[in-house]
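We did not get these values from a lab; they are worked out from the coordinates using the rules stated. Keep in mind that this is a model prediction, so the values were computed, not measured. Cβ atoms are built from the backbone, for glycine too; each structure is taken alone.
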Structure P
Amino acid sequence: MEYKITQRGAELYAPVEFDLLNTFECGQCFRWMKADDGAYTSIVKGRFVRVYREGDTVIIDGTDEETFETLWREYFDIDTDYEALRQEMVGLCPDLQKAAGKLNGIRILRQEPWEALCSFIISQNNNIPRIQGIVSRLCENFGDDTGMGYSFPCAERIAALEAEDLAVLRAGFRARYIIDAARKCSDGRVDLERLRDAPIDEARRELMTITGVGNKVADCTMLYGLHKMEAFPIDVWMKKALSSEFSGVTPDSLGRTAGIAQQYIFHYTRNNE
């Protein structure tokens, strides 16, 4: 993706590769919020960020070259050609054309592994507004005040708590899962950094040693937190879609496009219920 650093920030020339709504509201993240002016804001790695679009240009507001190179280039996966991935995906499975033709510009964000794991533990048997509320309360109560919002609390901070301490989140049964995940990640029993390079089956097995983490949460963590693009999370929405409109889709045949295909199917199905 072509880009330049200007007085406004990082300007990304992305006519079809980066749609803000389809990327931030496709179910992969829970801290990006849309403002009245159409811009999206979030706190990423303790840093406030505002992103908006003008025609074919996406602007990361106010960022300098150093911050772009050390943070946003990786986070937004700038060096991956998602339009080429979309074309490859449809070539491998023509049934995906109905989703790919209606939606475009979904990018898989490179989120922090612990934040992705914790967020998708919270997502279990939950809807997106409620997930966002729980995540927001988690940050407000246990994260650091950045002056523009709260950072996502680290695993070590949560590991020092008890499940009762999380009552303020109103997360229900998920509270003890969050505590178990934090303790296993902070003491090394689950090594998220090592799992970035581990085979997908090995990473899934290790993640599933956490109480309450099954295949779906493990695969979400691998796709959104470890950037394993062959991961294909399956939940109720996906089962419904794969048994009806996308019955010809076989995740195993999609290779490196499986993760992006999952996002297109999920977002398409949720918006066409």
Structure Q
Amino acid sequence: MTAARERRSTIHVSPRLTAATAGRVLRQLRHDHRTIAMLLVLPSLLLGLLYLLWKDVPTLPGQASVFDRVGLTMLGIFPFVVMFLVTSIAMLRERTSGTLERLLTTPLARLDLLLGYGLAFGLAAASQALVTVGIATTVYGLDVTGSIALVVLIAVADAVLGVALGLLASAFARTEFQAVQFMPVIVLPQFFLCGLLVPVDRMDGWLQAISNVLPLTYAVEALQEVGWSATATATMWTDVAVVAGAAVLALALAAATLRRRTS
């Protein structure tokens, strides 16, 4: 393949091929019961552990319970982490099995492939968000001041961000173990600095600067906005836009760096 053709295969997008790729991924996912369980069941189980830990912690009058505050934030973090792991490993399997190389000898462009993956796992993320938020607000009694629909929207946006970053990480990994090793590099710093453990405005200046360029920070802030405001705020919409923009950027970088082989 010439350099010019390589560039065209990166930037050209075919809706038909993108949809076909998404359909193929969803069919594969449908037969992978373990992955389905990880996507739909694991976040709710982890949230349940937090509920059991904090359900008996005393709450001061007029303040939200610990579970209401932290559990709401985790509705964005859990999908992000799970989708990052699942997507990075799934794409790497495409390379190690030779499927990716065969696909890229067809008219399918890299961006078609990645957008198809993003669409398929985005639909899976929407299902995951609906299940997790539904269980959190009914079984665990999570109390949210704002709209539940906005919570689902933010959870989906955060999960899609995890998909995009997972696809980007898979471009640099040679084995599934290496793909998992990217988690401490990409996921954990965002978890530590997103404002969940320590509010961003209480961090040292240099930590705040790092936090302000990490997309998970904006997802957490958006959920916190929904947690205290009965209506959607301008800050929340700005945060959602930042998360979506980061996902698009990660997909573009993944398309530019994706290798056909692992060797």
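At-a-glance table
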read-out: helix-only ellipticity at 222 nm (-39500 (n - 2.57) for each DSSP H run of 4 or more, over all residues; to 500) from the coordinates reads -23500; which among P, Q; value: Q
read-out: Highest-scoring label, criterion being relative contact order in percent (Cα under 8 Å, 6 or more apart), among P, Q; value: Q
read-out: For 19.1, 68 (Rg and Dmax of the Cα atoms in Å, calculated) the corresponding structure among P, Q; value: Q
read-out: With distance in nm of label points 7 Å out along Cα→Cβ at positions 61 and 245 derived as 3.3, matching label from P, Q; value: P
